[in-house]
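Taken together, the values in this text are just the output of simple stated rules run on the coordinates, not laboratory data. Quick caveat, the model's predicted, so the values are computed rather than measured. Cβ atoms are built from the backbone, for glycine too; each structure is taken alone.
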Structure P
Amino acid sequence: MLEARNLSMTVGTKELLLETSFRVGDRDHVALVGLNGTGKSTLLRHISGTTYDSGLMTSGQLLKSAETTIGYLPQEINFEADLEKTALQYSLLANERLCQLSEKITRMEHELALPEQDYESEAYHQLIERFSDAMHEYEHLGGYTMQSDAEKVLAGLGFSEIDFHKKVKAFSGGWQMRLHLTKLLLQNPTLLLLDEPTNHLDIDSLRWLENYLVNYEHSYIIVSHDRFFLDKLTTKTLEIAFSRIHEYKGNYSYYEKEKAERYELLMGKYANDLKKMEELKAFVDRFRYKATKARQAQSRLKQMEKLESQLESPEEDLSRISFRFPKAMPSGREVMRLDGVKKAYDLPDGTKKQVLNGINLEVMRGDRIAIVGSNGAGKSTFCKIIAGQLDFDGKLTMGHNVSLNYFSQHQTESLSPEKSMYNEMLDAAPNSEAQKKVRDILGCFLFSGDAVNKKIKVLSGGEKSRVALAKILLQASNLLIMDEPTNHLDMRSKEMLIDSLENYDGTLLLVSHDRYFLDSLVNKVIEIKNGSMQLYLDTYAEYLEKAEKALEAEKLQEAAARQKPQAAAPKSSTKSEESKKSTPAKKDRRKIEEIEQKINRLEQQKEKLEAIMANEDFYKKSQEETTKTLDSYHALSSELNQLFAEWEKASS
């Protein structure tokens with residue numbers, strides 16, 4: 001399908017690839033990985049045929065089969081030409097031929113309906129024939145299912161039915177990227193190139209995309225810093241390192257393990273070669289001037305020279321971000337309390353959108369909380385309220401000695417493009433003591449020497465993120481709020497951030513779409529949905545498991561509602577026949593209703609127990625009382641699972 005032979009790529013003076021080769025076959029599901037700046041996005045653009053890279057020079061061959069069609073999702077896109085189209089109209093552009101046929105059929109329908117049309121003329125019969133051919137082709141190409149397919153993909157990626165008819169220009173950049181992804185999926189290319197597709201997706205749409213791509217019938221190459229996403233979807237990994245592409249026949253976790261093993265083997269071989277050279281050198285030095293050993297010494301000397309020419313130390317990128325958050329005085333036991341917090345935004349049509357409605361919450365010292373919810377649910381609004389950046393209704397009380405530091409979702413946008421990173425840091429330092437640490441902090445983030453004088457505007461997305469992270473180290477805090485801190489960070493930088501946050505001794509509130517990041521750090525989860533807030537005393541993985549079960553239960557209830565009879569059954573010819581036919585159905589319905597009543601009753605009991613367990617005083621009770629409550633909770637959960645299984649069996 002796609003093959004690169006001796007491919008080289010250079011941007012300006014930076015060498016990205018040097019005479020490297022790789023192949024992507026039919027149905028290959030490939031992860032493309034590497035540190036920021038190694039050329040992943042540039043390679044995808046080159047494969048796609050996009051040529052707007054300034055100063056890109058290439059050599060070598062990039063071969064594609066004649067049947068290969070390519071769909072490309074970049075990290076940024078320009079929608080200027082299609083801003084007036086609706087979301088559905090834009091999605092239907094996936095098949096240009098169908099769009100052309102649809103317009104052609106509409107024109108011909110209008111011509112056929114003209115009152116002055118001569119139904120006996122040759123021109124009318126030719127029009128009928130062309131109309132029939134167009135309708136046949138339209139049906140053959142799937143025209144009648146095109147709109148329903150588009151609506152399914154739009155819904156899967158988080159668009160509501162109302163959104164289908166909104167114009168493209170009404171959506172934010174993130175939602176416009178979802179529209180472009182919708183069009184790509186509908187095109188069904190034989191090679192799909194996805195550059196950071198998860199950046200603008202919430203958990204629900206991310207899960208939908210995963211399920212879609214798991215069953216994708218063609219090939220794709222994905223660049224992503226979400227290791228869960230790569231592990232689930234890919235079966236082959238291409239790594240760009242030291243201007244070469246290295247292939248690993250497995251997903252990201254396999255790649256990590258295999259890479260470590262390869263390095264160990266190479267280091268072992270390198271150590272053995274060094275030892276052998278030492279032995280050869282010792283022999284030559286000892287016997288080269290002895291007549292009886294001169295020939296052997298010369299032979300050993302040639303072996304040593306040959307081995308020396310082939311000796312190569314295994315390459316390993318040792319550049320690692322390493323930092324620790326500065327310590328602050330500890331806060332009081334209660335870090336903050338929210339009572340009846342509300343927030344609404346004014347909409348252009350004069351109405352209000354209620355984002356948060358009566359939020360009550362206590363945050364205690366040492367809490368590590370994930371804030372989750374769909375896009376637009378109010379996660380960033382919630383963070384800004386706590387950080388003091390938004391007005392709101394209700395009451396927010398900060399605890400004793402709380403010092404807050406806030407990393408916003410768009411922190412990199414607050415950087416001054418014309419400033420050097422050094423001056424950006426210097427101006428943000430709160431005092432002279434912090435100013436003295438600026439160079440050391442930048443060094444922790446791999447900026448040293450003259451590099452600190454680079455202007456912000458010339459930095460890559462990953463470099464800007466590192467500068468933004470470096471700025472929060474200038475001020476000590478015991479409450480840290482971070483909204484999407486992993487955006488644009490590569491895997492290694494993300495691991496270093498996780499390591500640093502694990503050692504942070506304050507209270508954490510984290511918003512992120514990266515499941516691995518959250519699962520590594522949090523012990524509580526706050527879900528914001530429809531203006532309300534639900535607290536889970538779980539790790540992120542445990543929360544996801546509960547959310548999956550709740551979603552399944554919701555689907556089962558919806559299915560049960562659809563199965564309820566809408567009208568009375570038709571009467572049989574005799575009362576006895578009607579009784580015989582209806583009795584089994586009545587029994588089944590009765591059984592289903594009984595199970596549903598039990599489920600509702602047990603779910604109410606479970607919610608009461610969850611409310612008790614969510615109270616901070618719950619774990620202050622005696623061990624006997626706590627154990628009794630937990631046992632009751634687990635027993636209820638088990639019984640509910642059995643009832644759901646019985647309900648499904650009875651319904652089917």
Structure Q
Amino acid sequence: MRLLHLNQISLTLPGRTLLEPLTWSVFHHQRFGLIGPNGAGKTTLLKIINEMVEPSSGRVERARDLTIGYLPQEGIQHSGKTLFEEAWCGLPDLPSLERELAALRERVSHGADDPECLERLGVVQHRWEDLEGYRAEAKVAEVLAGLGFKETDRERGVEEFSGGWQMRIALAKLLLQDPDLLLLDEPTNHLDLPALLWLEEFLRRSSAALILVSHDRRFLDRLADGIVEIERGRLTIYTGNYSSYETTKAQRVEQQEAEAERLREEKKRIEAFVERFRYKASKASQVQSRVKTLERMRDVETATATRRVRFRFPPAPPGGKWALELKHLGHAYGTVKVLHELVVLIARGEKTALVGVNGAGKSTLCRIIAGIEKPTAGECKLGHHVNVGYFAQEADFHLSPDHTLLEEMEAMSRGATQQELRGLLGAFLFSGDDVQKKVSVLSGGEKARLALARMLLYPANLLILDEPTNHLDMLSQDVLLDALNAYDGTLIVASHDRHFLDRLVNRVLEVDGGQLRDFPGNLSEYMERKGLIGEPFRQRDETSGLAATMRSPEGRIERKELKRLEAEVRNRHSEQIRIARHELEGIQKLIERQEARKLEIEPLLAEEALYRDPESCRSLLSEYDRIRGELPRLMDKWEQLALRVAKMEKHKDDELQALRGSNV
């Protein structure tokens with residue numbers, strides 16, 4: 001079923017054409033990644049589809065009763081409700097149905113014998129059942145938890161949440177709305193890694209069609225079955241995910257370049273013939289023929305014409321063996337402890353990732369290392385002759401909004417000429433009159449590029465980058481990645497971009513509960529050890545102290561002793577697991593009894609005769625409401641207990657695996 005058809009859509013802005021006439025159809029279940037350089041028109045196209053921008057020509061054809069859910073990049077603010085109430089509003093029809101059901105039941109419970117009231121109650125009850133109203137609370141709780149909200153957040157006013165969390169609230173409402181077509185504009189910018197992975201899996205299970213703007217390659221690879229590229233106003237559709245697109249695009253560029261080279265050679269040959277025989281009468285007709293051929297020949301436009309940022313960080317000034325040491329570092333805002341007793345040593349030249357949920361303290365730690373904030377406990381000690389370069393998550397953190405781009409660079413430079421500064425800005429796609437723009441009018445991506453350009457004016461041997469890829473398109477990300485890999489200094493980068501980190505870092509520091517956990521290797525190895533991808537990583541070094549004392553001289557535990565230690569681990573866990581499983585089975589039986597009774601009641605609620613007997617009707621509705629209220633709570637309790645049992649089992653298995661692994 002076709003949901004959407006763009007028929008020769010175009011958009012002309014003052015001085016330029018943003019979108020040339022394009023045609024595109026989206027069918028049920030299709031999932032597209034919408035890509036292109038910053039400013040290519042991706043967001044504008046989403047707004048055209050969502051009827052927020054009128055195209056200059058063409059028309060948007062939508063299926064009848066099509067529901068569209070749109071998440072913009074930024075700018076959403078909620079107020080007036082608790083978090084749970086706001087998310088609940090995302091459920092289609094249910095909030096209004098709940099209110100009507102409550103009013104109708106109130107009337108019936110007070111003895112109203114109005115036949116129309118009873119009939120309407122039956123109709124609304126059926127609609128509520130069709131929408132699985134009995135699962136609504138559990139669905140809202142599941143989506144909020146998946147996007148990183150704590151259970152204690154549910155009764156907080158939505159005004160209390162910061163901008164990034166406001167976007168998560170909007171995303172939660174969209175997912176609960178379950179529209180036919182989802183339009184998501186950079187949804188991962190405000191998500192940490194756990195929430196990103198949850199959203200990825202949720203969208204994979206969803207039946208909604210999807211148009212997704214993202215600069216996250218892994219996200220596109222996992223979700224998209226087609227890639228739509230906007231480049232120089234034109235739209236090109238590729239089948240397959242992002243990796244498939246890259247392969248196909250590279251082949252297409254190669255073919256275009258080969259064809260362009262062939263045409264150039266052909267032109268040279270024809271021009272040489274014309275020049276040689278221009279004044280020879282016997283060749284006049286042949287010369288004229290070739291001149292017309294030249295006029296008809298057009299240059300082949302190749303994708304290599306796309307401009308790319310090209311830069312290298314200045315060589316890192318010499319420094320000591322150690323770049324950074326945290327000694328029992330802690331930080332608090334008033335009574336709220338953010339970081340506690342951090343101890344870490346980072347060597348010169350290491351490239352380290354900082355990961356953790358939003359709010360864990362990554363940005364705070366970056367600011368402390370950069371000297372922007374002072375720790376409230378312990379010490380942050382930079383190494384010998386260490387100079388710090390800092391890129392803030394908000395790209396305009398160090399930028400002066402009243403400056404022009406050129407003035408901003410001059411304020412940071414140490415004797416560089418205007419020509420040199422213009423050249424550097426040109427490398428970051430700011431050329432001509434662009435350098436006279438005010439910083440205040442720049443987009444998020446432009447501010448990020450300007451902030452990176454400023455960093456090149458100050459040679460540093462320790463770079464701290466807080467979410468550097470959020471506002472960069474993929475080409476710019478690639479060049480930044482190349483520059484950072486070539487950089488010979490020390491790097492600390494806070495990011496949730498899996499592709500970026502995997503190709504850059506050799507160490508991961510996880511900020512969790514105010515503490516730091518150290519994982520050697522890249523991000524994929526960290527995720528494997530955390531059980532987020534692949535098989536659980538075998539932690540060969542994490543054996544119990546008792547086991548470590550019972551090794552043979554070669555480091556192995558004797559077979560008999562190993563069996564005894566395994567039995568000890570099983571015994572230690574088995575009683576707790578048995579008690580938890582017994583409780584789980586009890587809740588399961590209670591749920592089954594309640595659901596069975598609910599299934600008995602539902603057909604009775606559909607019988608017209610029931611509503612002619614107000615007393616029976618009130619009694620049955622009262623019982624039904626009680627069961628309906630209890631079931632979600634019982635199911636939540638069952639899920640939490642089942643998760644606890646699974647964790648207990650995993651803990652036991654991990655201990656056993658560690659014992660065996662350490663004996664290899």
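Numbers below:
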| item | result |
| --- | --- |
| Structures P, Q, by mean count of other Cβ atoms within 10 Å over residues 154-161: label with the highest value | P |
| Origin of the value 15.2, where mean count of other Cβ atoms within 10 Å over residues 10-17 was derived from one of P, Q | P |
| Comparison of P, Q by mean count of other Cβ atoms within 10 Å over residues 322-329 - largest value held by | Q |
